[in-house]
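Just so it is clear, none of the values below were taken in a lab; they were calculated from the coordinates. As the structure is a computational prediction, the values presented were derived from the model and not from experiment. Cβ atoms are built from the backbone, for glycine too; each structure is taken alone.
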Structure P
Amino acid sequence: MADVTIEKQATGAENVVWDLSVFYSGGDDPAIQRDMDALSADVETFAQKYRGRVAELSAAELAEAMHTQEELYDRRGRIGSFASLTYSTDTTNPAYGQLVQRVTEFGATLGQKMVFFDLEWNKVDAEKVKTLLEEPTLAKYRHYLEAERRYQPYQLTEPEEQILMDKSVTGSSAWGRFFTQLTSALKVDYDGEELTLSQVLPKLHDSDREVRRQANTAITAALQSRAMELTYVFNVLVADKASDDKRRGYPTWVSYRNLDNKAPDAVVDALIAAVTSHYEIVTRHYNLKRALLGLDELTEYDRYAPLPLKTGDRFYTWDEAKAMVLTAYQAFSPQFAEIAGRFFDENWIHAPVTPGKRGGAFCSSTVPSAHPYVLVNFTGTANDVMTLAHELGHGIHGYLASRAQGILGMYTPLTTAEMASTFGEMLVFTDLMGKEPDAETRLAMLAQKIEDTFATIFRQVSMNRFEDKLHNARRTEGELTTERVNTLWMETQRAMFGDSVNLSDAYSQWWSYVPHFVQVPGYVYAYAFGELLVLALFNVYQQRGTDFVPQFIDVLAAGDSDWPENILAKAGVDLTDLNFWNQGLAALRDLVEQEEQLAREVYPEKF
């Protein structure tokens, strides 16, 4: 068995760790408590000044109150960002866990003291609101104040809101933290070694089928060993959400997420319907892949197998990945490359795979007084290179928006939060494809890109369909067994693959390590939203060329300063068109057709 043990091959990322000193010197820095005490006192002062008076404020007074809130939220965000970023590097460290809990409880206390403001604002007479928002002094906060009122029908009394915040500390937040610790510490017995999920998952991309099979078996066994705990966590959190939704009056399990995403139900429904009705695109690709791999059938552990072409399972060093990303960004926009370069030069990235580190990857935009940070688990695969491009895209987006909009306008809805990240992946892919003269290598690259796009569009929507079944089943059937959840998972996954991939029963518990289901219910469709949006945006870029670049940068810098459809209209995209999604799906179908044509040219004997 040819086992390429990626985690033992030096990548150059072993010492690429972030510098959090912009916040604090360490978890024991006494400045943390001093800042918490000062912030707590200032929040008390704010509450004393404005409680019961929001409806009476003039435009100038309201603008002053909003400015003060910006400062308070930035200071709170600095403490919270430091704690969460530190914790993510070693979720098994008790000191880091204690800090996160301390900061979580502190944040809940502050939230309880501040919640009055939004509640009072949403009770202000609509005519007065209209008059206030026309005042130039409130221009910076106009959209924030307008958008906040969309929650009005679902808000509770101040004591009730405070109780829900208090409950979340020992409820959903606590269970979410337990899930992270449990999955990060999960030991996978692979070939006699105890490894983490982050170390074994890359083996599913290995060219050796036996390596992939063994990794699949090992991960399945590890997940099954914690089936009781993981099933219970899911049951508790899904029930907790149902309770909150019922109390607030949300009509469906996903209503809050759509509202928070500023995505009308009709738009989300159209997205889901468009994607699920095009599952045959998935089938076409995997049938082609089976032929290229020379297999009688594809299994769940063959999904990510590299094609037996010249690229093979090529290994990339950290410096190579850095150069690939920055070169593509530079060709698009020197400003993109300059911002991305700062992440490398100023230690804004945490890259090595280490024990206890959170799996996967993310970008935290933190707060305007600091800067974004990126976490990846870099093992040297082609997928890791694209993940780096993806997260740096998030970083650029967060950097631009925070500088232009401040803390109240920098955090975009999840649906448009994926714009810069997936666009960054497209830049890297297009740059590499354009430079590659060999048809066989281009085929391998195209197949990889298609699978990455499938993971973002089709897989995420299939997971949304799983979430839909999970939440509705929990609300109608009561506590669900592991076997019941497994069944829901397999129904939605098999619907996507059709007869192109034979999913065995061993795959039935692979829902249980996906953090989005636990941390942000309803999140996953945002990936498909963002990917299809980017396919449309990239098409506009290819048509307009350099004229598109400043428009796109303006869209990113706009952050959350307006409704998404208004922001995207500036770049030539109409989000109100319910047929919009078909544009992106047509572009994806074109990629699969290119793949099929290229495969016939390179391997005519196989077709």
Structure Q
Amino acid sequence: MGRFLFSAIAFTASAGLLFGQATIGGCPVLPSNNIWNTPVDKLPAAANSGTLVNTIGPGKYVHADFGSGLWNGGPIGIPFITVTGAQAKYPATFLYDDESDPGPYAVPMNAPIEGGSQSTGDRHAIAVDTTNCILYELYAADPQGSAWKADSGAIYDLRSNVLRPSGWTSADAAGLPIVPGLVNWEEVASGEIRHAIRFTAPQTRRAFVWPARHYASSLTGVQYPRMGERFRLKASFEISGFPAEVQVILKAMKKYGVILADNGSAWYISGKPDERWNNDNLRRLHEVVGSDFEAVDATGLMVAPDSGEARQSTTSVRVEVSPRTPQIYVGRNQQFTAAVTGTSNTAVKWSVDGVEGGSAARGFIGPDGLYMGPTALPAPPAVTVKAVAVADASAEASTIATVTPLPNITSVSPNPVTTPSFTITATGVGFRAGAVLRFHGGALATTVLSATQVRATGTVAASAAGVPVVVANPDGVSSNTAYVNVTLPPPATVAVTVSPAVASVRQGASQQFTASVTGTADKRVAWKVNGVTGGGWRTGTISAAGLFRAPRIGTGSKLIVTVTAVSLADPKKLATARVTVTR
């Protein structure tokens, strides 16, 4: 029981390969000729396609089983983490130990668990060792201090096409790795997913088809799909009206398709949680229903039954577009380039959001790849720039460009600011990560709160009028100039309190008073009794330190006097105490 097969996901694309090969931390996401990475858009539809689609649900919509935020207390999707070869490996025990790799597993004991630590669902725990390019996957994972307890587990060599033994499960019902079929934010932001996507169906057959290795059903009717069944979105399905990131997912469904990997809700596709997902946009996938798919028979691509290697198309034309995921200011230009390999004809046709040459609303692009941004901010602001090889129209590449407003300050708060130290907030549009607020030409320590607000702290020695404030983005583009005034801080208000405020003292005895002075650095006071500094023998005396000594009161029963503390910094500020002298 060695380390078997796959694992993949699209983070970065490697140039010069026949099909898109992705990497995780420098490790290949399967060989480029693996079935997960092989397009199926040119294969004929399966003869029983309609039957299989009808069983899964022709009217059921596609649902992204991933996103941002939390659902039932856990992140939405199947998380995984990367580790190095130095990561400690932990033993694992399994319910299905005869079909699980014994380990140990380089999955940290604090690794994220699908659905959160309190989840009662599949509880996948997954790690990728990026030093040795090994994938570790656990199903129903439960950390036990320094060991894992799980229903099943699998270990994969990411550089190998070798499949698990026939009949073996994995951390997935189909005996396939999970990570290869996950949609992740980075690949969508790059403009292209280059692998098949994992999905689930409510009822499956007691059978599996290459590259799957395991079934999870007692149903034998041929109307039920097998584990490993491959479907693709029909080429005729119109995607131009969807948000840019959703278009990337839909294109992948057309080109690479989806692979049935587990029992679950109909047409639920899997992905990695990420706070950058726009859940509202992902919900637009609900506009795609089962009848928009067709089944394909991918077994004709099989080189050997125990290998994930797939026969490749004789077409070797490949297109790469750069830059990837640029940000472009309204009304500004961006030069795109397309590298075409596999043919002597390197010409391409450029389009913006599916329109060759672009449009005024979404921006134009010339035959040389020069994109001219629209004069008004488009809605949505993300546009898809695509290059299609003239030599082979099936060879294309695209990227998602985000059009942003030029930086512009609409208000600055507070205004005025006061000496010597201050915090200032600029509100406006078009601020980018790494932007710096410049105050009177000097860069301040700046925090970019959002694309519409930055905050900075600084010091200033003297008052001034009309001090210029500018926000400079890291690409050197600066905002308009706003102006603020600098004023001296208002003078502090001196206040005095005396304690105790009321006292009763026997004749000839003493009482200590204390004075608290705020609003000035000079804390000194002058003590008085009945308005006389230091008091007198008839009213009692008080020292410079506030010690009051009561007078003799003769035959009377009591004497009431007033003790006063007067600020030396501001003689108008004082406080009094009422003192009763008794026999």
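Of structures P, Q, which gives 11 when relative contact order in percent (Cα under 8 Å, 6 or more apart) is computed from the coordinates?
Only one of P, Q returns 11 for relative contact order in percent (Cα under 8 Å, 6 or more apart), namely Q.
Quick check on the output: -21000 is helix-only ellipticity at 222 nm (-39500 (n - 2.57) for each DSSP H run of 4 or more, over all residues; to 500), derived from one of P, Q. Which one produced it?
Matching structure: P.
When distance in nm of label points 7 Å out along Cα→Cβ at positions 387 and 507 is calculated for each of the structures P, Q, which structure yields the highest value?
Result for distance in nm of label points 7 Å out along Cα→Cβ at positions 387 and 507 over P, Q: largest is Q.
One of P, Q was used to compute log10 I(q)/I(0) by the Debye sum over Cα atoms at q = 0.08, 0.11, 0.12 Å⁻¹, and the answer was -0.67, -1.03, -1.16. Which one was it?
Of the structures listed, the value fits Q.
So if we calculate distance in nm of label points 7 Å out along Cα→Cβ at positions 283 and 323 for every structure here (P, Q), which label has the highest result?
Checked P, Q; max of distance in nm of label points 7 Å out along Cα→Cβ at positions 283 and 323 sits with P.
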